[in-house]
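Several structures are given next for inspection.
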Structure I
Amino acid sequence: MPFRYERDDVHHRIVITFEGAFQMSEALASIERCGAENTWSQAVLYDVRHLVGQPDMDELRQLLHADLSIPTGGQARGPLAVVASAPSLYTKACTFAALAQPKLKIRVFRDLSEADSWLSAHTNHRSSLQGTVR
């Protein structure tokens, strides 16, 4: 499951796109990269529409623990949006969101434009996914 990590400094957002078969190591690597680059205050969009398979409940808990254990340096966490179109993955993402609240501001969507709108409304910087991504 390779992932693509795109940093959009103009819109104060990170877009992480997963494709292929689910691999726990890659999911953890995406979290670690946010920690290493100190991007926790930015909004994060996880696009899992092209992910094959999904984490089990133990893996969901491990991912949540990994996410919550990365030091934020006192910065407030930015909102997280997850876009999942497959019904079973959407349900799993909703389970993750339920486990993460109230510690994280997180919401799950089926539609990319709805996720974009929600992230824009919940960050200090107005954004659009059509913006420049580097």
Structure II
Amino acid sequence: MTPHRLEKVNELLKREIGTFVQREFEWPGTIVSILGVEVTEDLREARVWVGVVGCMRAEVVLEKLMRARGNIQNAVSRRIVLRNTPRLIFRRDDSAQRGVDMVNLLDDIEKNLPKAPRLPEGEEDPKL
């Protein structure tokens, strides 16, 4: 299978799995996103990268998805016709949570830093 075709299959799977997960599951106080899919060349397996932000632990979300893997695969196979329906393997992707943590950290730094004194009009900052 060509790399371009694999990319298309990855994107189709990502969209369909993401739609199913959002429609069929409830994640109280948590945002669960399908961030990417990597299917093997033989289409036998697909690693599904899951982002979790909120109060639910990622392990709980992944466990719930793994228990429902058969249902998710069946739903995907009805929407995407492939020679083989890949076996889904859900993996944690911490990039979304790291991004949220970084934004929060920057906000904290900005709040706690002393403000620079304002220069009188017409004066330039000597550091520039």
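Quick note: the coordinates plus some simple rules give every number you see, no bench work behind them. Keep in mind that this is a model prediction, so the values were computed, not measured. Cβ atoms are built from the backbone, for glycine too; each structure is taken alone.
Miscellaneous remarks
- Computing percent of Cα pairs over 22 Å apart across structures I, II gives 49 for structure II.
- When distance in nm of label points 7 Å out along Cα→Cβ at positions 102 and 118 is computed for each of I, II, the one that comes out at 3.3 is II.
- Look at mean count of other Cβ atoms within 10 Å over residues 70-77 for each of I, II: the largest one is in II.
- Origin of the value -15500, where helix-only ellipticity at 222 nm (-39500 (n - 2.57) for each DSSP H run of 4 or more, over all residues; to 500) was derived from one of I, II: II
- Structures I, II were shown, and distance in nm of label points 7 Å out along Cα→Cβ at positions 30 and 54 at 1.4 was computed from I.
- At a computed 2.4 (distance in nm of label points 7 Å out along Cα→Cβ at positions 22 and 62), which of I, II: II
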